[in-house]
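Laboratory data are not the source of any read-out in this text; all were calculated from the coordinates shown. In this text, all values refer to a predicted model and were calculated from it rather than measured experimentally. Cβ atoms are built from the backbone, for glycine too; each structure is taken alone.
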Structure P
Amino acid sequence: MVDQKMQGRPDGQPGGPAAGQDGPPPMGPPMPGPLTGPPPDTETGIKKAILGLAIPMGIAEITSMILMVGVVALMGHMGDIALYVRSLYLPMMPFFAGIYLAFEISNQVAAAMSRGKGRPQDVLPIALGFMRVFVVLGAAVFALFLVAAPLFADIFNVPDDVRDEFVSFLRWMTLAELTHVAVLLWASSLRGYGYAGAGAVITISSRVVQFALVALLGLGFGFGPNCVPVAITIGSAVACVMGIVMMRRKGLWQSPGSPSTWRRPEVGANLKMIGIPVAMTQLLMFGCYFGLLWVLGGFGPDVVSGFSSATSFQFLILMPGVLLGSATAIVLNHQRGAGLNHAFTKTLNIGLEVTVIAYVIIASLVFVGAEGFGMVLSPSPNIAGEAGSYLAIVAFSFLIQGPVLTSLMVMEQTGAGPLAALLNFLYYLTVVIVSAVAANIADDASAVYKTIAFTNLGGITVIVVSIIVVRRLAAKPAAPMPFPMPPTQAVSETA
């Protein structure tokens, strides 16, 4: 006797249970897009999947970076005060970046696991679960900055004639920053499920609208620095609508039916094991940066400016390692959701191989062109020379640092976030302390650069640790998620 589910539903629709009933994913027409089969577990399939995710993510990141720099350039044309107020806001950005990444990466991991399980109907409830938590946290953050804005003006010694404008700008920027969360959640849901191109469209559209509005309102209508929070808010609203459209087109705007499934355990578990360590790493990175600036401060403004210019360029150099690591982690989480434990180690190895190949090229180009890059970064010969000197010294250490970043991304997004945060802490602490000692002994800024290079080389231990972590993950019994599933999901997984 043939199972009635395989023949069709009583309501005439092909496959799966009737609407509103629990059960496995419908067996009817496939969702839009290519993601209808199991995740790849062959070498060719895995490599194609990693690159297919990393390339759109890279386009989105580079475009966003260019447009953000463009906003700063536009504000420079609005007068010195506008640029000064915007510059005072820069120390706040790592704080918001940490919050963004905590929610974005946690949601991305959950969406990737849902892809592996073949459960697109879980993606929206999980994203909305993260949004509810963010609303509570965002309200607390806004209240904090609302009250503390005058205190920041005192800390930064803001002149009296600019004080009110800075306080107003900081408060409105805080509120505007918090409106961006929906964009991040829709983009990370799509990216995690495998639709990196659609996620990139959302991210880029938000930045394009922001840039256009800053130009229009700031230069055209004389709004001054307050055009930035207005532009961010409107850009977020436009991208949010685009995100909803993309989610619907890709079949991810679905409700699982039962109200109980909207309370997702993934939210708290992922924030604890993934989001918080990611946010801590972000803050540690900027803490290390400011520590190195303090160490180099005694060598004069040209050294500080040269180092700052070079490290800003270094963010672009290291971006492929981060993106390839995130793409590798997404593919791994697809496999985790599908129970393809046998493919975990192979996937990590392929991700690392692609990263090594990329950084053989990148490191060689940086070493050969160090002096030229320095001249591009600054018209000042002294500053350009210092930037070039830093890049030449650390260039070949990128051969290790790139794969290290890939390894850290994989650990952060596969449940080993606290371990990754600890490794980052030890790295940044070593860099700052040893750099301070070396600079004092050698009385030369190049001692700091050499310390950074040798510490980067020591990062090979992180690659070894990541391989051990993934092998241990593969050795565990295949399980969709390391926490209890909602009742409807438990039924479908065992049906």
Structure Q
Amino acid sequence: MSTELVEGLDNVFLLMDTPSHQMTVSSTLIFEKEISKEKVVKQMLQFCEDFPRYRAIPVSRGPLKTPIWEYPENFKVEDHIKFHQLKHVETEAESKKELMHFTSKVLSLEWDLTKPLWGVHLVYGLYGGGSAMILRGHHVIADGQGFVRSLLMCTSARDSLQAAVHKPTVLETKPTPIHFLPAKDASPMEYLQFYLKRFQMFLLAFLLSCMMFFKTLYAMLRTIIKFTFSRRTALLYDGPQTAQKVVAWSSDITLADIALVRKAFTTPSNKVTLNDVVCTALTKGFHTVLSSIDQLTDKELVMMIPVSLRAQSDWGLHNAASGIVAYFPLDPLPSTGSLLVRVGDEIRTLKNSILPKTTGVMTTLAGLFPGLYIKRTHARLGGIGQYFHSQPHCVATNVPGPSIPIYMEGERIVRYSAVPPQTGKAGLGIGFLSYDGRLSMSVLSDYDERWENIADRIAEAFVASFQEMVVEAKEILQLEEKSSTA
């Protein structure tokens, strides 16, 4: 009998899962050529050998006890791999459309909780002779970082990942010595100057700490109050959440262009990060789409952003994450420079607060006492659980991928994407993933007959908004260059 408990946070994702709101994490690898079935089976055998969690089933022990992991003796990797052939496609755009349509069907499938909660779908017939591998797994197994790392272990990135796991932590610079007392032969005036400087430093540090404390406290209270009492209205629909999902992928943007935008808009008081850039472009994209379909009914974009709680050396297959709920101005939409400042300040203030760790602890405790949480409680409280889950417009996560091309069994991977679960009814699951000098966005949405292509519209609008930011950045840098040479 297994005694390996399903950990608190892992169990929360198991409890949250419903047929219409599935806790599914997925990755899609697109190969330049066809990869044989035998090669995929070989890699998946190694995959389950490296990470035994993929062979396990979470088994319930009743509503008041935490589930345990059981490892079935009749487990076969082949049972979790399916092969598909796309209909004949004549263009790359048609191939992408058919693959997105098929992926949407895969991510609409309900989980069989009596079997290990993962599966691979290998798709042939892509334009140009390519193929694709879709890996879907339940969030109970791991968070996004865990899934991405485990999948990359099946590729040519395996050796570098293993080296990173065993790399020792090295202190590169020696700490600067701090002198707490003046020199023994110092004059009375030097003593006075020494302690005056120390007092000034202490006073400055105290004032800065107070400013940061109250700023963080204000941001936390504002977020909690808004999340509890405000009501998001855009894209909501009547009735229960639909189980039919839609997936879309954006075209690629380059990391070089992101660096260009960061350089142009960074100021001495505001250092722009990659996350600032993509969240700003996403906010502008939401504004464009919601305006075009007469759904610009919210003043702010409510975005849930996962925050990793993993130690740098933690490469385990489990969930070690929390999250923040950020509010970005949507109507009216500020200028690009102002929006970048607002977005960056919001993200950093909330991430550096105690909110992510507090939320992580509370969620973990909820998973350790499953009788208090979610399925039965939500049924008794009606729509309260759905209300809170549908508050954010989206969840957006950014996972860095390999910076160079990678291969699986000698077959080159030309595109790599990942997408998280949705936040709730009418919410979007959005995943950013960088690979080989490029970054792409994947979007998961409910199917809504009013806007059946909302995921695709958001993906296209994100790229268009980013390209506008690139144009602005180039103009700013050109003006700076002219002024410096004048």
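Here helix-only ellipticity at 222 nm (-39500 (n - 2.57) for each DSSP H run of 4 or more, over all residues; to 500) was derived from just one of the structures P, Q, and that gives -13500; the source is Q. Among candidates P, Q, the computation of FRET efficiency 1/(1 + (r/R0)^6) of positions 48 and 432 (r between Cβ atoms, R0 = 25 Å, to 0.05) that gave 0.35 used structure Q. I have 0.20 for FRET efficiency 1/(1 + (r/R0)^6) of positions 248 and 392 (r between Cβ atoms, R0 = 41 Å, to 0.05), calculated from one of the structures P, Q. Which structure is it? Attributed to the structure labelled P. Comparing FRET efficiency 1/(1 + (r/R0)^6) of positions 40 and 192 (r between Cβ atoms, R0 = 25 Å, to 0.05) across structures P, Q, the highest value is found for P.
With distance in nm of label points 7 Å out along Cα→Cβ at positions 80 and 272 as the yardstick, tell me which of P, Q scores highest.
When distance in nm of label points 7 Å out along Cα→Cβ at positions 80 and 272 is computed for each of P, Q, structure P gives the biggest number.
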